[in-house]
1. For which of P, Q does distance in nm of label points 7 Å out along Cα→Cβ at positions 25 and 137, calculated from the coordinates, equal 4.7?
2. To which of P, Q does the computed value -10500 (helix-only ellipticity at 222 nm (-39500 (n - 2.57) for each DSSP H run of 4 or more, over all residues; to 500)) belong?
3. Once relative contact order in percent (Cα under 8 Å, 6 or more apart) is calculated for all of P, Q, which comes out largest?
4. A value of 31, 20, 17 was computed for semi-axes √(5λ) of the Cα gyration tensor in Å; which of P, Q is the source structure?
5. Looking at mean count of other Cβ atoms within 10 Å over residues 33-40, point out which structure of P, Q has the largest value.
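Every number here is computed from the coordinates shown, using simple stated rules; none is lab data. Only a predicted model underlies this, so the values are computations on that prediction, with no experimental measurement involved. Cβ atoms are built from the backbone, for glycine too; each structure is taken alone.
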Structure P
Amino acid sequence: MVMERVKVGCCGFPQGKEENYGYFQPSHEVMEAWHKTKEIARALSAGIIVFQCPASFIDSAENIENMRKFFPPLAREGPLLAWEPRGQWRDEVIPSLCQELGLIHCVDPLERAPLYGIANYFRLHGDPGYRHRYPNQELERLREMVTNKESYVLFNNITMYDDALRFSHLLGR
């Protein structure tokens, strides 16, 4: 077997092809990455795949069009799809786009309410940063948010294991 050497540029992308990645653009590289992601999700029996966007992914006509081209052809059997927009997006655009594309709006619910989804997907980053340990009052607020529909909760902080364990006990599990 012959191994081809690939020069790596910015962010681990092949040198000279960096512009072909990201922003849901309809490029061969983006679709190849999606197929690999689906394969890994299947192997892990994942229930959900999260598309976390950088703050630079803003509410623009080009980005919305890229999402419309990227998501509809995706096979919908298997994991749910959640989208975490972190750039500037108008609240009236998010739910209509999520509904149109079959996405769950992923948020930190202690920061803002989810605007759309057949389930909740919550990524808790903590305040003022990843060193945050969730006090019982915040876990109680979170418990109230997950009782009305299927919910996925990810603690994304240094004390994630302890916080998730305390939250699980609070749910009676």
Structure Q
Amino acid sequence: MQIKNINILKNGGVGVFLTDTIYGVLGKALDHGAVERIYEIKSRDKNKPLIILISDYHDLELFDIKVGPELKKNLAEYWPGKVSIILPCKSSKFEYLHRGTNSLAFRYPKDKRIIGILRKTGPLVAPSANPQGKEPAESAEEAKKYFGEKVDFYESGKITDSKPSTLIKIEGGEITILRP
């Protein structure tokens, strides 16, 4: 990712970029304004939480999630990789992210390019690049047709696997697959 686009994200901006799975609308997860802007840009249901990309297990602590030995063992079965994991997050401080569900979905990608970006920006929300109800964009050009000037930047990449991540939930030691 270009340095100017990393700076845009660090300063609360929003952009379209190829994640480790599909094109996403990215914004800083710990910036309430950036998160709300993404909901507006995507015309997304306000009750539907976003997936958060992290650069390692320690980022979970930024969201008041304690990673004990049992949870770390469960997470290690899937991460790093193309698996988004829903974890309990009861902190009202993050209600703008969990939207009253008291849980958050995280993905710790294997892609070193994405990890490098996340280490510079911090955790990013990364929902698919499409308005709710439409097919995800398969290129930056397609995303631009959806969003026009509503985002601060578009950056192209080469899609190698255009499928959304697998989605699982871990709660109380129980693992449930929600989306294969």
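1. Numbers: P: 4.7; Q: 1.0.
Value 4.7 for distance in nm of label points 7 Å out along Cα→Cβ at positions 25 and 137 corresponds to P out of P, Q.
2. Of the options listed, only P reproduces it.
3. Values: P: 14; Q: 34.
If we compare relative contact order in percent (Cα under 8 Å, 6 or more apart) over P, Q, the biggest value is for Q.
4. Numbers: P: 31, 20, 17; Q: 25, 17, 16.
Working through the options, I get structure P.
5. Largest value of mean count of other Cβ atoms within 10 Å over residues 33-40: Q.
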